[in-house]
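Right after this note come the structures.
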Structure I
Amino acid sequence: MYQLHAASMSLDWTFYGPAVGMAVLILLGVPVWAVLGLGTTLLLSLTEIMPLTLIGETLFAGIDSFSLIAVPLFILTGDIIVTTRLSEKLLKLAEATLGWIRTGLGTSTVLGCGFFACISGSDAADAAALGRITIPHLVKKGYPIEYASALVASGATTGILIPPSISYIIIGLTLGISASTLFKAAAIPGVMVLAAIILTNIAINRARGYESSSGRFSHVAFGRALWQARYAVLVPFIILGGIYSGVFTPTESASVAVLTAIVIGFGTRQLRVSDFPRMMERSAEVNGVIAPIIGIALLFAQVLAALQVPQAFLLGITTFMESPWAVILLMLAVFLVAGCIMETTPNIVILAPLMLPLAQEIGMNEIHFCIFMVTALGVGFITPPLGLNLFVLSGLTGVPVLKIAGRAIPYVLTMLLIVLLLGFVPWFSVWAL
């Protein structure tokens, strides 16, 4: 049973002044890494809680982590899978698995997003890779392009929810929790979100009749698709099998996955040496966005800890709220708003150390908290104004972001129901402990 206890601490203008300034800069669209860097420098100057000379050393130490090596490796693995066209094989396997039911193409598209999530660990990569392949077919089948885009954008949120997930690596690093443990705990919640999106699409299709074709499951077609996708299935099997069995750490499994994907690519003659410069460039671009944010955000989190901001935040909440259930709803509201205006990585590094003490005060297990937080932040990928997946699909299709966002509303509501279930029923998150 959740319980709430008291805390003690206070803050003054030396914290609130820079905090307000950072919020304004973020709303004005200034890059997050720049806002965090300016805010951290200003906090250090005003409070003198740490010497400014430590900034360089702390920034380097923040990203000098063995666990973080997995991030670019998983990104590169996903890029290799796309380049070698193995992602198309995964989609065909998804179609053979669920394509026979009514709304089969839409359902198999979402399942394909789940399959690809088991490799890439990134929702944006998921949305871009499968959006290019599936949206023309969805439109030809009868789906409005706005809805097809919303469907792929929603299905792609599983990229950070189904292991291996870059977000779970980052939150594990931030809070000192094993990424392997988080991967195990996230398996059921990730599948829950995937199933909820599939059921929502089925319900909308039955109401609006976008796709009415149906058939019968074919063991022959499934066997053929599975055989054709055998190499694509091998990669997530190595990643997750190695992690769950304890043979590999997440970083080691990412290394093996890259090597396996390269060998498969050359073996199937779908990968050439000339492909490597562009693949490495694309992966470096993505990692180049993530790494600076992690380094600066970790420094910012250390400053907040030195100023005892988590304790002050805890005091403020416990003073006005007595119900643990209300605290869970408050945390959800914070995560949803933060997910709408800022990327997942800085949200995790900044908010996780701030919110974890509050969660622990009401008896929430740290693993439960991580699953709850990452899943809640996942909703932000299909909600404006940031809505990264919305922008990815808008770029692919030319459909305005707000039109896609409007069609994604049922999926936002569905994901919120799953987040609430995860928040109030710990078993779904701690079953593997």
Structure II
Amino acid sequence: MIARYTRPEMGRIWTDENKFRQWLEVELAASEALAEMGVVPTDAARALRAHASFDTARILQIEKEVKHDVIAFTTAVAESMQKAGHAEASRWLHYGLTSNDVVDTAQALQIRQACAILLADLERLQAVLKRRAFEFKDTVQIGRTHGVHAEPITFGLKLAIWYGEAGRNLARLRAAAEDLRVGKVSGAVGTFAHIGPEAEECICARLDLKPAPVASQVIQRDRHAVLISTLALATALCEKIALEVRHLQRTEVREAEEYFARGQKGSSAMPHKRNPVTCEQICGLARVVRSNAQAAFEDVALWHERDISHSSVERIILPDSTILADYLLDKTAQLVDRLLVYPERMRRNLEMTHGLVFSGQLLLDLTAAGMLRETAYRIVQDHAMRAWEQESDFRAAIERDPEICAVLNQNQIAESFSLGRQLRNVDAIFRRVFN
């Protein structure tokens, strides 16, 4: 991923330096576990732990010649042991392992590091959404369906919906991270031909991983597809929030807008512009994470016990998806945290149709008072269409209609147009969401 969208902590996880560090940790855990079992000399395991090291530039140099990254790595580590005067111990490095025993198990360690950051990101987003939901719990806003005024809501309810979805994404990510907390040290085709299951269990325990119950040469890629899909869902929430802000920031609506810093400029040509550029960036980058989910699904089916068609893909989609998810979750938390909200404009927009948004309640009240529903619907819709087309006062027309006044008195009509009645269950919804 390009530096523009990479936060440093997440970026470091996917460097060659950290990847090789995790490879070395797997190799050392294997040597120590096998030493406990009497397979590797204890002195050799201790020497490897004390002196084994690597130089990233040297590994990449060797790889240019041998065309195999793990062989380049083990060669470079063996060189470090020789320089330290422990060449004899280096013959026990990578003993009984195949390349993917190291690569897949170490990748699980990197994924665990990345997921720790992402879980913290989601928790932060949830906290911001909760705070602002309560801030605007009673801030009245018109609800829209199909982009058209529907019935009243509160802006806090909108935030509560996002909070609930963030919680589901948090649960999904915890489950996906746990599902990928697995290693495999079962050999070239998963049969433990050279070291047994008990060795794998001991190695994985040292790394705080679970052994995959069954594997081929690789950990099965359905686990990875679940992770990338989960990140796609989490960043879809980011897009959902950003897209809503973009709509609310339109000049004709202007109920909320992303923070615009002092000194910031929105257009090279039009000094008045305050564009939702952060929101648009979030919407755009979320598409990339979703597209990576498709590639992750393609990685599930491999030839026989393994081919490497997934390997090149994962070198891109695992770093890019976690880096982008980290970036997007952080950007979205900042967006919500500093979001500018205009309650007065929300109220004006709600009132601009002069009561049209209460037509549903009026229909129910007329029906409950004894009017046939079909009759009530016809009368209310006739007044609604006239008010819509002429931009006239819907409520005033209702209060003058003789058929309606024969069924409802003026107090009852007023109750049909009551905001408090429409929003009387907001507190109950909040208790369900936040308790």
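Could you tell me which structure in I, II was used to calculate mean projected area of the Cα convex hull in nm² as 21.1?
I
Given 27.0, 80 as the derived value for Rg and Dmax of the Cα atoms in Å, for residues 250-417 alone, which of the supplied structures I, II does it correspond to?
II
Of the structures labelled I, II, one was used to calculate relative contact order in percent (Cα under 8 Å, 6 or more apart), giving 16. Name it.
Value 16 for relative contact order in percent (Cα under 8 Å, 6 or more apart) corresponds to II out of I, II.
Who wins on mean count of other Cβ atoms within 10 Å over residues 18-25 among I, II, i.e. which is largest?
Comparing I, II by mean count of other Cβ atoms within 10 Å over residues 18-25, the maximum is at II.
From I, II, which structure was FRET efficiency 1/(1 + (r/R0)^6) of positions 290 and 386 (r between Cβ atoms, R0 = 30 Å, to 0.05) = 1.00 calculated on?
I
Out of I, II, which structure matches 1.9 when distance in nm of label points 7 Å out along Cα→Cβ at positions 194 and 314 is calculated?
This value belongs to structure II.
If helix-only ellipticity at 222 nm (-39500 (n - 2.57) for each DSSP H run of 4 or more, over all residues; to 500) is computed to be -21000, which of I, II is the source?
II
FRET efficiency 1/(1 + (r/R0)^6) of positions 58 and 210 (r between Cβ atoms, R0 = 30 Å, to 0.05) computed as 0.35: which structure among I, II?
It must be structure II, since only it matches.
Just so you know, all these numbers are worked out from the coordinates, no wet-lab data involved. Fair warning: this is a prediction, and the values are worked out from it, not measured in the lab. Cβ atoms are built from the backbone, for glycine too; each structure is taken alone.
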